[in-house]
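Please treat every number below as a calculation from the coordinates, not as lab data. Treat the numbers as computed from the prediction; the structure is a model and nothing was measured. Cβ atoms are built from the backbone, for glycine too; each structure is taken alone.
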Structure P
Amino acid sequence: MFHLVVIVTVDDPTDVSIVSDAFATMRSMCLTEPGCVSWEAYHSETDPRRFVLVEWWESETAWQAHGELAAIQDVYLPVVFPRISREVHASGRLGA
């Protein structure tokens, strides 16, 4: 199993709704991709510019293939990426 946590900060507060809508769209797309076990986007209640993505993939290979598919190519790269700063963390689940 490959776990990924992405911490996203929207650079311009006026872009928060655009990023939020894009993540909502991406969720349904990612969940249909091969190897996607779970894909969740969380929006901070204390900092409206902050989002956290929690992704579970069957393997790192499945996650890498996800980069070539529509959620990334048609939504994330053109709509989200230009509007954010991010930290990407491949992560191990504690207590598993």
Structure Q
Amino acid sequence: MLKRWLVAAFIAGTLMVADGLALIAVTRAFLPHKPPPWATAPFFWSLAWSVQLFAWLFPRGAGDTTGGPTVLAVALGALLDLALLTLAVHAIRGRRTRRA
């Protein structure tokens, strides 16, 4: 049982890395100009929706002008993405093994 969860977590992590690499590839394809939002939004949104959630819960301090989410928001967002994607992969793999 633990092995199935570890394999699902590995597949989920690999999917997250592949999504990031695809975002990099699309961004580089439009160099030297900025890529249009329609080209990058699908890749970015799948990784960043949970970071936006945690950025709202853990905002920057009043005097902090660096912009962007906090490190805590990014870390928790990545963990949430990994957990939910692991659940989805585990469910899909479990359904496929029951059918076979």
Taking FRET efficiency 1/(1 + (r/R0)^6) of positions 34 and 50 (r between Cβ atoms, R0 = 30 Å, to 0.05) as the quantity of interest, name the structure among P, Q where it is greatest. Q
Taking mean count of other Cβ atoms within 10 Å over residues 18-25 as the quantity of interest, name the structure among P, Q where it is greatest. P
Figure out for me which of the structures P, Q the number 3.2 belongs to, where distance in nm of label points 7 Å out along Cα→Cβ at positions 2 and 74 was derived from the coordinates. Q
Work out which structure the value -28000 belongs to, where helix-only ellipticity at 222 nm (-39500 (n - 2.57) for each DSSP H run of 4 or more, over all residues; to 500) was derived from one of P, Q. Q
Who wins on percent of Cα pairs over 18 Å apart among P, Q, i.e. which is largest? Q
For which of P, Q does relative contact order in percent (Cα under 8 Å, 6 or more apart), calculated from the coordinates, equal 36? Q
